[in-house]
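Structures incoming, each one as structure tokens.
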Structure I
Amino acid sequence: MKQAFDYLPVIVFFALYFAGGRDIFLATWGIIIACTVQVTAGYLIWRKVERMHLVVFVVTLVFGTMTLFFRDDTFIKWRPSIISFTLGTVLLFGHFISSRNLLQRMIDALMASTLNYRAPLTRHDWSVLNLLFVGFFLFVGALNLFIAYRFDTDFWVTFKLFGFSAIQMLFYLFVMIYIYRKIPAEDRARLFESGEPAAEKDNATGKEQDKDAVRDHQ
């Protein structure tokens, strides 16, 4: 349910675009309203506005309003790139100002909550992963602009739905394989073969840090 809530604006955008006769302005209205609902409902349910939801809301509100006011879909096409460039910039700055970067906190929290385990990656490994994510966000941001300016709106929406989803899945698969190969063989057997949970002390030690990391990820 939480994942569906996180993707609510995107789901609404595509649903309205294809169900509404490929009307980009109708879809823009939908994504603005969906982002507003997401932020509002998130606060009412969890008593906190997630950082990522807030960033998406602000970018969507600005570029969506410009799209509707000027009746120009160029602005809404910039939206995914602005979000990607923002994420890439945040991770890049974090790479130089923190010994435990945001990406490490995010993945540590995810693994702790799902596997009760922390991947024993070195600082170099985390740096490599962080820079890979920076490059990925910059790449998809630039690719989005290339598609937006070289092809029509219908192709852009279709590629955004299927093309970018496929690229994202392949990248995340690569990241999972990279982390998997760094995990000791005995831990791999315990986590992915026998199905037994990792030691409870790993989760207890960083319980408070995991909560912070989850909040940062959202």
Structure II
Amino acid sequence: MRDTAERKIMAHATRTYPRLQQAYLDVVGPKAIQEFGLKNKHELPKLTKIVMNAGIGKFLDNQKLKPEIRDQIINNFRTITGQKPIMLKAKKAVAQFRVREGMPSAFMVTLRRDQMWHFMDRLINLAIPRIKDFRGVKDKSFDEGGSYSMGLTEQAVWPEINMANATINHGMHITFVFEKSDPKKSRFVLSELGMPFVKPEERKVKAK
């Protein structure tokens, strides 16, 4: 038992973490403890998963999704995230939108651990800077628990996607799920990790 515990400690000590996770552990976490007067690292807001989904209602033909469109979206998700998405189906019928129960509604991927951190790094440093006329992501889309949601209008912002092979454009909705957090703490953590939130002066210009 002792040997097993020692091996676990040594493995943890020698492990290489994804770049943003290491920044969180070494820099952002300690700054958050000081900023919010937390007692220790166990009170820190924790990013537990990132969920990415894309609605497919507009691609349905007579309530069915063409195989070529389905395969293209699946391949895009797999290229962007490294995981195959699952297809979600409508749980309830909505007559107003001509949605029937059981109809395809979206594709979704849930990222955790290293894949989550690598995805976040590429989103912040590769994809977002490619958005046309970009002035910052909105900083109002936090829920009470501190989880943050944002959207991308097309898959072309990801450099690994070859649009020469694309026959459709589709956006995606991305949610950062936090535990032990609130909007202020989550915004602080995301901002310190490089999330380019809209600057206060930009908001004032838009308001005018």
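Since every read-out is calculated from the coordinates, none of them should be taken as a lab result. This one's a predicted model, so the numbers in the text were calculated from it and none came from an experiment. Cβ atoms are built from the backbone, for glycine too; each structure is taken alone.
Could you figure out which one of I, II the value 132 for volume of the Cα convex hull per residue in Å³, for residues 31-86 alone was computed from? Structure of origin is II. Set I, II, criterion distance in nm of label points 7 Å out along Cα→Cβ at positions 15 and 55: the highest-scoring structure is II.
When Cα Rg over 2.2 N^0.38 Å is calculated for each of structures I, II, structure II comes out greatest.
Compare relative contact order in percent (Cα under 8 Å, 6 or more apart) across structures I, II and report the one with the greatest value. Let's see the in-between values first.
Working: I: 23; II: 27.
Once relative contact order in percent (Cα under 8 Å, 6 or more apart) is tallied for I, II, the winner is II.
A value of 0.90 for FRET efficiency 1/(1 + (r/R0)^6) of positions 127 and 183 (r between Cβ atoms, R0 = 25 Å, to 0.05), calculated from one of I, II, originates in structure I. If you line up I, II by mean count of other Cβ atoms within 10 Å over residues 63-70, the top spot, with the largest value, goes to I.
Looking at structures I, II, which one was helix-only ellipticity at 222 nm (-39500 (n - 2.57) for each DSSP H run of 4 or more, over all residues; to 500) calculated from, given that it came out as -9500? Mind showing how you got there, number by number?
Details: I: -25500; II: -9500.
Working through the options, I get structure II.
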